[in-house]
Structure I
């Protein structure tokens, strides 16, 4: 259980002390199979097959939101509707108008839905109730908001808020690159994106950040919007201007720790989750410090 992306939300520390109430609340909105006429179904699923809706290990909680979507391309609906319209025109010797064509497409959608393929995806979320984190493994803010919206429907008055820091990530990253020096505990890697006030973008991939060219871009007013970094020789990641962490990769030393301890798949899952949650919590502590601390309102 290794997260690949981190969308960061804050909860009050010691927000909850056990999983039983949360489990009960999630159970009211579990994933149900798509009915014949549903385009999508969404709900909570166990993070582990056959397990509970809240998987708890060492006071860290893991949840999973399942989504079933029917794959019905608009081009397929249009083709069937066009064929139906052609049959009507030939049988009744008249032209099908725009309104009727729109109604044909709607009726063909309903007719074809039971035959559509179903795709299922899962978004994982992790709650650290002691340190006050809700972290969603989602590559896009939209997927994170989908998870959070469903959690709000399940949990009354959920006090989750986007993490805010004193110094903007863009300003901090620009300073680090300009000075050629990462904050304590971090190193700068070789992927970088800069953007001007006019939204002109320059990207570097697997490129040394020590050259004069990059400093010239910064001197000309460009700011860093994405920066690859490594924390403690243990976790590499990409930080962006919106304080989202992407391409999270746990380096070999952590994977080797997990490999040497697990005797079966259940143990492996729990060990991975324990290592991941512990290391990410420490990474976030150091990252908050590097960004001037958390902004308290």
Structure II
């Protein structure tokens, strides 16, 4: 009973922290900071905190695959989160949040091949319901629910981020199985910082110019951002330790309602009613995937 209550509480933290982190990411990019720079600083500040935490960490026996899965998780995570911040820069939170429901589908597919987690009929039905719900949400865009929608750069970035972070989730689960949720979080921060910095160099983002753009109120937003992202990833790791990746990713989709409401309240985004209905249907699809457990 105690374990169930704790798991439910942690799931609640994960559901709330994710869309709140998206809000701060969007605010920082609106202020003129480059999305890849915001992504790097988030990882870097979390990794700096982890340096202190290493002194208090008990020695842990690392099992086979820890380093390779940490490396792969860092690559996919840095690229995926970089694309996410890029999508949030100009895209609507109330549109981009619900798109993330497809992540549970991607997680199921890669979970089949890499973790041996096989969905049943409920899981397949859930996939169909998620697709229908996304039709209602995406039909509120200028391009409507048509192939033309895929020409929208924000949608492209968000789909790319969803695919990459869904694959990352599988590797994070592998790292947890080879170590512990805490050590998996530390490796996630360090490898994410390293590869997100490589992205900064590859795309020639000027660090000095980005530092000059940081305003006084940006510091508080960065603190709140790393708090949200830290809570999100720590809670994710705990949930992955206790649940299949596909089912966990499905539960995480409960956060899309918060994304829609935050987009409406903070950024004055439109067509809120249809987006909420579509998001609720997508959540129902996620619940069906959970029932396939």
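What follows is calculated from the coordinates using simple rules that are stated; it is not laboratory data. Everything quoted here is computed from the prediction, not taken from an experiment. Cβ atoms are built from the backbone, for glycine too; each structure is taken alone.
Sorting I, II by distance in nm of label points 7 Å out along Cα→Cβ at positions 136 and 272 from high to low puts I first, with the largest value.
The maximum of volume of the Cα convex hull per residue in Å³ over structures I, II, that is, the highest value, falls on I. Structures I, II were shown, and FRET efficiency 1/(1 + (r/R0)^6) of positions 64 and 224 (r between Cβ atoms, R0 = 35 Å, to 0.05) at 0.55 was computed from I. Out of I, II, which one gives 0.00 for FRET efficiency 1/(1 + (r/R0)^6) of positions 88 and 184 (r between Cβ atoms, R0 = 25 Å, to 0.05) as computed from the coordinates? Comparing all candidates, it corresponds to I. Looking at structures I, II, which one was volume of the Cα convex hull per residue in Å³, for residues 56-127 alone calculated from, given that it came out as 160? Going label by label, the one that fits is II. Each of the structures I, II was assessed by relative contact order in percent (Cα under 8 Å, 6 or more apart); the largest value belongs to II. One of I, II was used to compute Cα extents along the principal axes in Å, for residues 32-167 alone, and the result was 52, 46, 20. Which label is that? The read-out was computed on structure II. Of the structures labelled I, II, which one yields -27000 when helix-only ellipticity at 222 nm (-39500 (n - 2.57) for each DSSP H run of 4 or more, over all residues; to 500) is computed from its coordinates? Structure II accounts for this read-out.
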